[in-house]
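In structure tokens below, several structures.
What follows draws every value from the coordinates through simple rules; no lab data is involved. This structure is a prediction, so every number in the text was calculated from the model and none was measured.
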Structure 1
Amino acid sequence: MTSNSGKSLKIVQLYPRDMNIYGDWGNTLSLSRRAKAHGFDVEIVDYNPEDSFPTDADIIVGGGGQDSGQSVIGDDLQSIAATLREMAEKGTPMLVICGLYQLFGNEFRTIGGQVLPGIGIFDAVTVGGEERLIGNIVEESSEFGTIIGYENHSGLTTLSGTTEPLAKVTKGEGNNKDDEFEGARVHNVVGTYLHGSLLPKNPAISDFLIQKAAENKYGEFTPATINDELVEKARASASQRPR
């Protein structure tokens with residue numbers, strides 16, 4: 001029994017019905033299992049358009065989707081934008097992948113000329129590109145070490161202001177084709193283009209989300225000792241795959 005026994009965390013999954021075409025639900029599953037390994041009870045709540053938004057979320061996770069999916073959830077996302085910004089500013093940990101990463105910025109301009117307003121958690125603008133950036137990707141983060149995943153996007157994202165990149169790309173393209181960076185970081189919010197799913201191969205990010213959630217809710221986090229031998233083997237294999 002760990003010192004976290006009897007404590008619970010609520011993971012809210014944003015728009016799994018429309019923003020989950022690249023297996024991003026695997027992030028929620030992996031995060032849940034990791035939190036349980038640390039001794040927490042876990043509740044997973046799905047949030048879709050017109051649902052009542054659970055403001056008691058301890059961790060928020062959102063996935064990717066096609067432009068059409070982003071259009072479907074756009075109005076609803078704007079309706080909870082102020083709540084999400086307030087939660088982010090108060091330190092609620094969040095992970096948003098690809099399509100929701102783009103909509104957590106200021107705006108996404110599709111290749112067809114449509115402008116989808118974002119919610120401004122990241123100071124970032126994304127424009128649709130002619131070319132899809134697809135392939136295995138490896139990047140280095142001072143916060144999380146080596147991050148391994150798979151990118152598949154045509155949107156080109158540019159960061160500005162106080163929003164920092166998640167990592168520097170060593171294999172792959174990243175946010176755009178003009179700089180060497182990928183993803184975004186602000187408060188305890190992580191945005192990234194990495195699918196794969198991301199979290200099974202990057203437990204350091206899971207541990208970060210769990211730690212921040214536990215500290216927010218209980219004032220402390222005592223990590224369990226978890227055997228990541230199989231994860232390390234998977235990471236080593238994935239990092240050697242060709243682009």
Structure 2
Amino acid sequence: MELIQPYNFEMSRDLRPFLEEYCSFLIVLVYLLLIIVGQTYMRRRKGFSLQRPLIVWSFFLAIFSILGTLRMWKFMGTVLFTAGLKETVCFSNYTEDTIVRFWSCLFLLSKIVELGDTAFIILRKRPLIFVHWYHHSTVLLYTSFGYKNKVPSGGWFMTMNLGVHSIMYTYYTMKAAKVKHPNILPMIITSLQILQMVLGTIFGILNYIWRQEKGCYTTTEHFFWSFMLYATYFILFAHFFHRAYLRPKGKAESKSQ
């Protein structure tokens with residue numbers, strides 16, 4: 001019996017066999033090479049405006065993230081309040097749930113699509129900072145790793161990421177459309193990203209502590225890579241937060257599009 005009744009579209013054909021075979025390393029390698037090629041191409045050229053394509057791009061990613069957030073937070077919330085925190089951290093018993101299978105497939109595919117954010121930055125000749133392309137590259141690699149290996153704490157990784165992105169891409173849409181928005185919104189988004197890293201680390205540690213209990217299996221490899229990922233993200237985003245919002249002198253680089 002399903003924990004939450006899935007919609008008809010969530011019962012579509014499972015893409016797991018295909019997504020477990022594709023090579024995320026190759027995609028990331030091509031991505032990094034295209035960054036070099038793109039920046040070289042644009043070096044002597046005037047940046048494109050691309051306002052309308054950017055509005056459409058950000059809007060559809062915002063809608064996807066919002067829908068994913070609503071479904072996954074409802075699922076994780078149901079597990080949390082019916083079975084307890086340990087079940088949400090372990091998550092192993094729920095990886096075959098129809099809703100989880102559907103949204104985890106789309107979540108992995110969205111990490112490939114989101115690499116397009118960098119194309120807008122390069123073509124518009126905006127500053128491309130390290131945290132941007134490092135984040136995009138490693139999130140795709142880790143999402144692929146977690147998807148193929150069914151890393152238990154991946155449930156919260158996906159759920160929190162969708163939640164932050166629903167706000168972030170809504171902000172990008174408003175900014176591209178030149179719609180007035182609260183000046184504090186970028187700071188809130190970065191703060192939520194840092195909070196995500198802290199909570200992700202805590203969930204990973206709890207998962208490792210409970211690894212011997214029934215339904216809570218994980219490996220040292222899973223724990224190591226998730227801990228390393230969250231640790232580097234925390235350092236990079238905390239540094240960005242300090243430079244962008246706390247440093248008194250000089251205008252910091254903007255991670256936004």
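Worth a mention:
- Source structure (of 1, 2) for relative contact order in percent (Cα under 8 Å, 6 or more apart), computed value 27: 2
- Cα Rg over 2.2 N^0.38 Å derived as 0.95 - corresponding label from 1, 2: 1
- Each of structures 1, 2 was scored by Kirkwood radius over Cα pairs in Å, for residues 109-148 alone; the highest score is held by 1.
- Structures 1, 2 were shown, and helix-only ellipticity at 222 nm (-39500 (n - 2.57) for each DSSP H run of 4 or more, over all residues; to 500) at -23000 was computed from 2.
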